[in-house]
Structure P
Amino acid sequence: MKIGIFVGSTTGNSAGAAEAIQKEFNKKLPGATTVLNVKVASPSQMSAYDFVIIGCPTWNVGELQEDWAAQFSALDAVNFSGRKVAFFGCGDQVGYINNFQDAMGILGNKVVAMGAEVYGFWSYEGYDFALSEGVVDDHFVGLALDDDNQSQKTQGRIEAWVKQLCAELGIP
């Protein structure tokens, strides 16, 4: 299985998370995971992967990170029909209580509408926020990280999420 992690990162938190996710997958599938920065990689490259992970921090007040904002319309050219996709996002649940993980929801809504199969829904238990476009049926659409307020939980959450994804995808 080829796994592509497409990430946008301004401060480095999302890029660091993508590398940590890659490292966890490499324990199960050595060399199967590639991290691609959407500042230079095109979403059209997603078609080369069996499983796509999309990583984006919520920026400003509920917006996509600048690299994802620039690539957003390019997602229209990707065939997501039946494509296996997961999401992770970085955000600040204390400073942005009313739009924590909105970017994950913005991207999730788009690719789901285009036929993607989403894996890796994540419980919002243990977070403290009011509103989020990234929540679907009492779960985040993917892994929610908050390095501003819960950095001590990031690695454990990544490990648990990759383990969950492997179980959902049938990876031993």
Structure Q
Amino acid sequence: MKNVILIGFMGTGKSSCGRVLAHQLGFRFVDLDRAIERRWHITIPEMFSRYGEEYFREKERIMVKEYAGRKHIVLATGGGTVKNAENVALLKTTGAIVCLTATPEVILSRTNRPGRRPVLDAKEKELGDRLLAVKALMEERRYLYDCADYQVDTGEKTPLQVAQEIMGYMKRIS
């Protein structure tokens, strides 16, 4: 069975659903952001603060290349990983790309702690309202997720329900 690559906006459940899915499939779960933090011994917010987004995106590209060559993984990408066409091309070679979605209100409820989402925090500072920031970023990134092979709305589902839906899709394409 192919790898499963989870993409989507922040707060859609890539990490929580990915862990459950990996367990169900007997695959290894990899959270790309956590892998970056472990490799460079710095949190993503600190990386953005000290070195900027481009520095982070370069580290992200390195890790995508590394994990694209592995088998039997569920890879939860960061919300902006698919901003880079090279990342998308590599990820498509290694597995099925599944986009997780949710409404802006659901995302707001899942990302309401400032300081953990640098891109969202910056947009909120610019616009003065976190929900407006979520909506603006979702609109900016909407087209990025068109590369997905399959899509699941996570808003009203548990991680187990999402995992089961993705497993059904993976069986259909195998």
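None of the figures in this text is laboratory data; all of them are computed from the coordinates on show. Not measured: the values here are computed from a predicted model. Cβ atoms are built from the backbone, for glycine too; each structure is taken alone.
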Quiz item: Which structure, out of P, Q, was Cα extents along the principal axes in Å calculated from, if the result is 46, 34, 25?
Solution: Q
Quiz item: From P, Q, which structure was helix-only ellipticity at 222 nm (-39500 (n - 2.57) for each DSSP H run of 4 or more, over all residues; to 500) = -17000 calculated on?
Solution: Q
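Comparing structures P, Q by relative contact order in percent (Cα under 8 Å, 6 or more apart), which one has the largest value?
Q
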Quiz item: Which structure, out of P, Q, was distance in nm of label points 7 Å out along Cα→Cβ at positions 49 and 105 derived from, given a value of 2.4?
Solution: P
Self-check item: Entry that produces 24.4 once mean count of other Cβ atoms within 10 Å over residues 1-8 is calculated, selected from P, Q
Solution: Q
